[in-house]
Structure I
Amino acid sequence: MPEMLPTPTPQNLHLAGGMCLRIWDFGGDGPVTLALHGFLDTGRSFAGVAQHWGPTQRILALDWRGHGESDRVGKGGSYHQLDHLKDLIQVLDLLADRGDAPRHILAHSMGAAIALLAAGTMPTLFPDRFTVLDNLGGFAMDAEDYWSRMAEVLQSTRKEKLPFRTFLSKEEALSRVQANNPHMTADGAKLWLNGAGVELEDGSIQLLFDNNLRGPNPYSFPESFWISLCKRVQAKTLVIAPEFGFFPKTSVMRQRFEALADGTLLELSGVGHHLHVDVPDQIPRINCLPK
């Protein structure tokens, strides 16, 4: 991991419903890029990307609700895709109101799926440049299979969610992160943990995720939904597909990409799903997008 990562300035965005989301301002004099992390990650994991991009971009990285230093929903709240989508629309409005409307969205995994929903449903609000890191939408599910998923969701609401584990040391945390993510590099694990964990007084590491993030996702749509959505996207879209990520393993992803009106595909060999922490120097290849 680079020794001198940029130190972001923490900022708060207060949403209309009372939720407060943390956003990390990495600085820079260029146009604003809004960075959106994936499930069980935080905005601070984009520190390596911000360092390699330098002052040519101003990186603002969001912590989704329940992640990092953003608010938790409390009893009765939820962390479903539509909850995050509603939050993202308000974030875009709030940034525009203060003069920081993003020109570009950089989104990884779950964050990319949520951003894709925003790009297809509200294209006039969405920036004109969009970089997808590995995941062009969620996993599809046929209608006849959906009801089993819904039963799983309802069963999960009847049980108390177990807390995320606390690691005895940073070394233990890094070892487990890499074990759970076989293609993640040692430097990538350090970047991820830098934002996802906090060191307690006894040296142990506590992860910064709400327990209620656990459980199955209740929103699964048929493949025709995702194809239709991709056709609606107006932004110039760069899809970066790592060799060991979701995109190459899911055959429908290429069909979704082909449905985009203005898409560019960049395939990276030897790289896993968490490419924003493993190869942060590669992400500034966004410059290959048509102007």
Structure II
Amino acid sequence: MSVVAVVQHCAGTDVETNLATLEVLSKQAASSGAEFITWPEAFAYIGRHEGKKEILESLTDDGPILTRCKDLAANLKCPLLLGGFHEASPNPDKCFNTAILLNESGEIAAAYRKIHLFDVAIENGPQLMESKHTEAGDVAVTTETGFGKLGLTICYDVRFPALYQCLTELGAISHAVPSAFTKETGQAHWHTLLKARAIETQSYIIAPAQHGKHSKNRSSFGHSVIVDPWGRVLAELPEGDGYALAEINEEQVLEVRAQIPSLLNKRAFRSSTQ
């Protein structure tokens, strides 16, 4: 059993301000008992791609952003999930959207590159084409934690249940969904999607999120949540900078999976059009 924190903030183009806010919130969460801290997608920067290109870093040559995050995890002696790190790509015009898990010593324990990219045009809403500047990953990633195996995903991935089924089959008992969910789609779908992924995989969902207005044309929904394997919201921060805490208990996962053994009852089937 471990106490997990979902940290929420409103990132802009000022990296120093973004990181300073996250450091304060993470220290407060650790002081409140958090043993595992998670940050949202795009935690260090939300803005135009031209500005993002200036801060890209690799995972092997520690740049200032990654070094600062590693130092924080080591100082807090607490694992830290960087929900969406702007990782340099071999393609100079693009980057990866990467979730990085730092262990309590500040070392990289796991890294997941976002598979499903947000290419969406909502009528009277967001018009975003993530694939224009971002390379897609192609590997499903799980990692060991103090509360069992964790599946790593990012934001738009939550609309693709096959990924969560795969991670669960790999042994995950919880799934991280760090996000910068748009206000419009969040109001319509955020809670429903997260609860659905929790119920169908009988796993915890850990979803730190961006909130508020990032620019004239972009706002995030907020509502960072932790959902249990029965689909109940254990902790939620509707709006504003802050964090929410909840316990992750592997025993509860085992109990739910024993009561409704849907993962064991899964069967192969054929298709037919008649």
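Matching task: 25, 10, 10 is the computed value of semi-axes √(5λ) of the Cα gyration tensor in Å, for residues 159-230 alone. Pick the structure from I, II. Write down the numbers at each step before the final one.
Values: I: 31, 18, 10; II: 25, 10, 10.
Source structure: II.
Using the calculated result 25, 12, 8 for semi-axes √(5λ) of the Cα gyration tensor in Å, for residues 7-78 alone, pick out the matching structure from I, II.
Working: I: 25, 12, 8; II: 22, 15, 9.
This figure was derived from I.
Which of the displayed structures (I, II) returns the greatest value of distance in nm of label points 7 Å out along Cα→Cβ at positions 239 and 263 on calculation?
Numbers: I: 0.3; II: 3.7.
Ranking I, II on distance in nm of label points 7 Å out along Cα→Cβ at positions 239 and 263, first place is II.
Of the structures labelled I, II, one was used to calculate Cα extents along the principal axes in Å, giving 53, 49, 42. Name it.
Values: I: 53, 49, 42; II: 51, 50, 34.
The structure behind it is I.
Laboratory data are not the source of any read-out in this text; all were calculated from the coordinates shown. These numbers come from a predicted model, not from an experiment. Cβ atoms are built from the backbone, for glycine too; each structure is taken alone.
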